[in-house]
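Given below, in the form of structure tokens, are the structures.
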Structure 1
Amino acid sequence: MTAIANPGAAPVDAASVLSKAVARAAERLGVSRALLAGVLGLSPATVTRLYAGSYRLEQHRKEWEFALLFVRLFRSLDSIVGDERTARQWLKSDNRGLNGRPLELIRSTEGLVRVVHYLDACRGLV
């Protein structure tokens, strides 16, 4: 991620931006810290530090890629349904296209990727 030239502005710290974005997305979707830890491949204690701002995701680790996918899931779902309550309900509901509940599927890498691809395809129709 590169900063857009803006004289006088502080440089953008990609790790801080993504760390805050993933925590906010989880909060807005009603995803527990324990589940977020599983999605990112981090310990629950590390996720607690992430929320507190004392831990930032590292760019050259798998946690970075999982965080990008999770934020992409949030953005896609938000653009399709438009409100948090409906997004939370969608995550908890059975989905025939995915053959499962998205909230359960995102616990695995394969499931997270499937849900993101599914939402990307749906978003393309909107």
Structure 2
Amino acid sequence: MALADTFQEIVDSLPADWTDLELDLRIAEESRYVEAALYLATCNARPYSHHDWHWRLLVAHTFGHAAAAEVVHGALGLLDDAHIEAELVVREMRSGRVEVTQMWGRPQSAREEFRRLRAQ
């Protein structure tokens, strides 16, 4: 199965309130490491230095300091298009966390706009 399809299955299986996801990725041919790194730079994959796995992918659902799921899906699609075989494993998933935003000193219109955007 293609990496992008596998990733989409993982995301579709998560609960609605998931906030962030950590995945490990290992490519089959280490000679294609540099080529794969070029594609994975788009989703800010963190390389491992001395480990069995090659990269750690951090994915955010709606907020946080990680790549959006759509960006990770696109990067994995680029690996699929380049015929780079790899293995993807879920390491950790967090759910139920709530975004905290400083609202002190902001006008009521900004508060209402923030609530409107987050309610979707």
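Quick rundown of the values:
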item: Given 56, 26, 24 for Cα extents along the principal axes in Å, calculated: source structure among 1, 2; result: 2
item: Which of 1, 2 yields -20500 [helix-only ellipticity at 222 nm (-39500 (n - 2.57) for each DSSP H run of 4 or more, over all residues; to 500), calculated]; result: 1
item: Which of 1, 2 yields 38 [relative contact order in percent (Cα under 8 Å, 6 or more apart), calculated]; result: 2
item: Highest-scoring label, criterion being FRET efficiency 1/(1 + (r/R0)^6) of positions 54 and 94 (r between Cβ atoms, R0 = 25 Å, to 0.05), among 1, 2; result: 2
item: When distance in nm of label points 7 Å out along Cα→Cβ at positions 22 and 102 is computed for each of 1, 2, the largest belongs to; result: 2
item: Comparison of 1, 2 by FRET efficiency 1/(1 + (r/R0)^6) of positions 30 and 110 (r between Cβ atoms, R0 = 35 Å, to 0.05) - largest value held by; result: 1
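Computed from the coordinates by the stated procedures, all read-outs in this text should not be read as laboratory data. Just so it is clear, the structure is predicted and the values come from calculations on it, not from any experiment. Cβ atoms are built from the backbone, for glycine too; each structure is taken alone.
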